Structure I
Amino acid sequence: MTSTSSYKRMLIQTVICLILSSLFVSEVHGAKAIYAFGDSYIDAGNANASNDPLSWTKPYGMTWPGYPSGRASNGQTQLDYVAEKFNLPSPIAFQQLKNTTNLTQGVNFAVGGAGVTYCWGHPTLHTQVDQFEAFIKSANISKSHLKESVAFINIGLNDHTTYHGELQGIPAWIDIIVDGITYNIWRINNLGIKNIMVTNLPPLDCGPWATYINNFTSCTKNETLIMENIQHNEILAKAIQTLQHNTPDMHVILLNQTQAMNYLLSNKSSGFVNTTVPCCHGWGELGYWQCGVNNENGDPIYTLCSNPSETFWWDQGHPSDAGAKALIELYWSMIGFTRFGRNIESWIRRYSI
């Protein structure tokens, strides 16, 4: 009888703790808004139909919202799912600000094709932060609002995939990219945002931009790409660590895209039937980029899978809606996919975000 009573008491205490923990977590998800910077992994319409037409054509957006929205996905991006976790609206694309009167809901400055460098000729990370600074002044955004907001940065892949220099020049190129990222993290913090989420690189040898050479059958295991990936991630982590050490009011969490994507691509329990072939793609050295492209008769020259939720990759280089959601779930509550915080949940609790 005594053991039964003890068991019931422990059970009740456990339930109470879980309830209180749940209430606490939901309470601290009090970020006012998200301000985003980066490339097509999180762009929500800044790359327009003239400079990046594919994300504005069918079948982009087929899963959500049912039509092309300027996102390089069949649905939502990682940023959309982060906003959902914070119970916030997804930040509005900078180029669409004229369509809203709520200037404090968060703004997405990310542009498809962007980098730290002018890799594809689109607004760089530095330019995006310039736009953010000008926006703060013109919209009269308060310091208290920014202090309670979150920044999200996803940048660097385009800088690496467009590098055409000598192998011995890669370390110096990585330094340029990382210096640009950390400098602009500092600028964003200096402008008033204390809580900043930053991603490192996707696995350079496992994206469709690399695996097309073997018809998307497997990761290339290219040693140069793997080493470039490792060096970038290590140097970025060290640079952020140093920056935070010298800036006490800065709270950065580094989201390890390389680790998270490799886990989802190799782990059968992740639920993806296909982890190498993009849902939407053409074939060959140039053809693999042709998702959304039609011939002169208006007929598609790309292949489209029947169920995008079963594929990790949507097109030539971007996660599907399901892939993006799976990544955020790993960062949010699992251990081993972030730096400077066990996961996003613990980071939120630690800094009362």
Structure II
Amino acid sequence: MEGNRNQLLVWLNRNVIMIMVTPQSTHLISCHIIEKDCNGDILWVWSYPKFDPVDREVFMRKCKFFYEYGNRQKLFRFFRYNGQWVYIHSSEVFSSDGLPKVKLVSLMLSSLDFNPERYETLCRVLTKSYCKSGHPPVMLQLFLSVLVTGKCTTEENGTFFANEFNTSCPYRQHQLNAIISRFGLETILIYTGLLLKRRIVVYHHDVDSLIEFVLSLPAFLTHRDMWDSVFPWVDLYEDELSDFKDSKFHIIGCANAGVENHVDLYDVFVNVPASEISVASHAKESMTMTKTHKDIALFMVQLTEKESLTERDIMQEISRKTKDLIDHLRSVGSEVDGRVVVSLDQLKKKEYSSQLEAFLFSLAQVENLAVI
């Protein structure tokens, strides 16, 4: 270990003067190596740069879960914590590698941006380089190259170019068809919760299924960027839950069934294995269903019954339905200082039911159309 540190310092002393920020830079924050040795011990081996002990405890906990309970066929997972996305890639160590006393290696990258495809590719390149060499400075050189230039190349372990990955649509493996098929007309509760920016908590005992489900939900509303409010894998520890104390809107995924008892965390609770959606008592009034809701619910269910429609088709059709709803809301309003605003008085003049009126005004507020 001490030898690795000395090598790292030597490399940095020789090369740090060359580092400069360029337009190709990614949003990388840090890089960490955790190993499971042949005795079964899990050790935090190396970090760059300096690392907060509290963050380290959370990261280590996630990695231990990966080793002890995770699906070994699933080598890549990620979570969001303390304003950063953390990507974990684990790899078995082979006899031909440069780590004779190590069984498994996990590389963890933290970044400000959400892009699983991009960082899974980078993790693979860095992990292979570390396993082959057995020396963190070799991997660090590649990490810094990406940090500065947005790319790195190796002769044997692959290449990485940050600009090859889509940033406008960072997650394309959504499963709207499966979600609507599972929950049927009740899917409208998820849709409404998202539309009105309510707090949503999703439970699934399987972490991988949980992450996939949670990451699919933003596809219901493509006109908004809500990735800063998505937390696909949260455990019931205070250091993780503290992120949500003052949160007005979030989408949380949790693999602990006890999360259902934390009513202070959610307005809408989704139990995926049980195919059940419930609304917390304190949120029932704001989540009252109207004929408009029922029409949208039926529309979504009918989309899944059309075998010719792809996932992308379903997403686009729901997006169009949402646009129609917001356009209707705009038509009720008036233009003030170059923008359309909607007042409660204008809604009352339309003589909607009290439930629909409340829903539309709530929607106007979250769409920044409401004037009081």
Structure III
Amino acid sequence: MDKVRISPKQMFALMILFEFGTAIIIHIGLEANHVIWLSTLFAIPGGMLLYSLYNYLFREYPNLILSGYMRRILGSYAAWPLCLFMIGYFMYNASRNLREAGDLLVASVYDETPLPVINLAMIMIVIYVLGKGTEVFFRTAQLYLFIIAVIGGIGFLVLLCSGVLDWGQLWPYGKGDWLSALRSAYPSIMLFPFGELICFATVLPVLENKQAAGRAGLTAIAVSGVILAFAHALQIAVLGESVYQRSTFPLLSAISIVDIADFLQRLDALVMLTLIICVFFKMSMYCYAVVAMTADLFRLPSGEMLAAPVGSTVFFLSLFAAASFPEHENEGKLSSMPLLFLVSVAIPLLLAIVHLSKKTLFPKKQGGA
């Protein structure tokens, strides 16, 4: 996997698709209310700050992936448990994305198809891509970003033409709504989806132009954040706050309302295609991070042999981690967020502090090999 080289444009496209993931389909934030779009905008600066931290560590160790500079900074004995913890978390998060995609497909169009069959079909594609090499995976991100943009444009136009948008439902009323928006933004939306970009610390060393890593990442966060805010604003404008809160998949509920002259109806396929594309890239990115870190830790010549074991683990986790989708959602709120805080904030901050301390005390011993 060391021979893979990607351009900043490819990484930019991949980051946007990764950020969309399931965040464009399901609720985000601490409170699913009518100002969640404002919360998303508030969280963008925090997401940029987190990515700047990741980019700083990358610039200090431009030839090492996440597990590599963790061992360089903390030493092998301290870094190994943390690396294994992060690998486990990345697999767990990939399984959550797979479960959410599978549940949506079962709830909407494949109601007679068992969930394991759908999840297996999706994870097999990820295993195939990682097993055959990931260079094509990175290259196709640009193409699929264009497809998602076209789908999004079509979806917005049909919602606009159908006359179901009520923009008056979006605006904050009084101090309480502004405080609610801030509470949802920090730390919830800052962590999900922006903090999840920590897994791109396994991709940055394969950039053709490493100097562009910061600009590409920050731009991707800004663009994806604005689009996510707009997408959730549309959902609230169509459904209203009450229905938006009760809906398991608000984007699907919103697009299902479309009815233009009794001719253009039931555009669920747009949501399905968006979900499949975005979840595929997000799952694949998480699995790539697991494969890259595992290969680095165990000094394997190639990570491609790990594709099947990693994919199989993600598949079984997606089925057995939660008995139902409501339990899956509660698990995300109660356990996933604290774990994500450790992975995306606490550990990178610890790395930066230790690195700066060593750099100050022992300047000649520090280097970004």
**Message:** If distance in nm of label points 7 Å out along Cα→Cβ at positions 134 and 246 computes to 5.0, which of I, II, III did it come from?
**Reply:** II
**Top of I, II, III by distance in nm of label points 7 Å out along Cα→Cβ at positions 182 and 206, largest first** = III
**relative contact order in percent (Cα under 8 Å, 6 or more apart) - structure with the largest value, from I, II, III** = III
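Coordinate-derived values only; no laboratory data. This one's a predicted model, so the numbers in the text were calculated from it and none came from an experiment. Cβ atoms are built from the backbone, for glycine too; each structure is taken alone.
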